[in-house]
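J.: Structures for review follow.
What follows is calculated from the coordinates using simple rules that are stated; it is not laboratory data. Source: prediction; values computed, not measured. Cβ atoms are built from the backbone, for glycine too; each structure is taken alone.
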Structure I
Amino acid sequence: MLMPKQTKFRKCHKLKSKGKAQKGCSLSFGSIALISTSYGRLLSNHIEAARIVISREIKKSGKLWIRIYPDRPLTKKPAEIRMGKGKGPVTGWYAMIKPGRVLYEIDGVDTLKARSIFKLAQAKLPVLTKIIIHEDCYYEKN
């Protein structure tokens, strides 16, 4: 599972999602990318499940870049605990996703195969996504 080695604080507040992605919204490494079109939280399990599907289909013909990292702690109180007594323990890690954020990039694979690979990965993710190719990589920020 993906998780940071060390953080400044153990627990943090939930974030309010508003606006579009300002960073990480353009293709940097690959020629075909999967970008988000909605807000959401991607748990480390979701990121890993999509990575496994993509890398299994690519085999050794192409290269994959993961452009997101789960750096925020997810806390949860145990079942049947009374209200109060502080925040629960950290149970996992997640990444906040805004529209326009590049999630995965692929290079070295033809366009049709990459589209079919990303269709399989879209089924594993809880956010709405879109496939873009280097020619039409413009995504409106406003």
Structure II
Amino acid sequence: MEVEILEKVPSAEEYNEIRESVGWGIYELNVNRNALPKSLYSVCAYLNSKLIGMARIIGDNGLVFYIQDVIVVPAYQNKGIGTKMMNKVMEYIEKHANNNSVIGLMSSEGKENFYGKFGFIIRPNENLGSGMTIFWKKKRN
């Protein structure tokens, strides 16, 4: 299996397809087309020209880097694809992060040990509280 890891942003359609493959919500295509190019860095894993994985970084490229959308299509999980993508993500951070830059992510349940291999720590702990999230619901007029 020859997987190609490319430094690129997925198309709006690919992004929805890969999110759907892992049971995550999808977005309106125009939202994807506006938001995805604003990523600081993005990698895509392709097998025979089909997107089977992606990872991206968002943030301010100095103080805060946030790893988002680390996704591998379920049929291709546990084959090292996520590790290859995270290695590229961490290379970008190594080149661009500053002393005391904050590198964050939210792990899917059960994937914490995967990110621990890259130095991430689980919250809450004795020094840090829980990570928190809100899934914003826009009020329709």
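J.: Given a value of 2.8 for distance in nm of label points 7 Å out along Cα→Cβ at positions 17 and 89, point me to the structure among I, II it was derived from.
T.: Traced to structure I.
J.: Given a computed value of 0.20 for FRET efficiency 1/(1 + (r/R0)^6) of positions 73 and 113 (r between Cβ atoms, R0 = 30 Å, to 0.05), which structure among I, II does it belong to?
T.: Answer for the origin of the read-out: I.
J.: Given a value of 2, 9, 18, 22, 21, 16, 8, 3, 1, 0 for P(r) over Cα pairs in 5 Å bins from 0, in percent, point me to the structure among I, II it was derived from.
T.: So the calculation was done on II.
J.: For distance in nm of label points 7 Å out along Cα→Cβ at positions 65 and 121, the calculated result is 1.2, so let me know which of I, II that is.
T.: Attributed to the structure labelled I.
J.: Identify which of structures I, II gives the largest calculated value of distance in nm of label points 7 Å out along Cα→Cβ at positions 1 and 49.
T.: Looking at the calculated values, the largest one is II.
J.: Which of I, II yields 19.4 for mean count of other Cβ atoms within 10 Å over residues 9-16, as computed?
T.: Going label by label, the one that fits is II.
J.: Kindly point out which one of I, II the value -8000 was derived from, the read-out being helix-only ellipticity at 222 nm (-39500 (n - 2.57) for each DSSP H run of 4 or more, over all residues; to 500).
T.: Values: I: -6000; II: -8000.
Corresponding structure: II.
J.: Can you rank I, II by relative contact order in percent (Cα under 8 Å, 6 or more apart) and just name the one with the largest value? Each step should come with its number before you reach the end.
T.: Details: I: 41; II: 19.
Largest value of relative contact order in percent (Cα under 8 Å, 6 or more apart): I.
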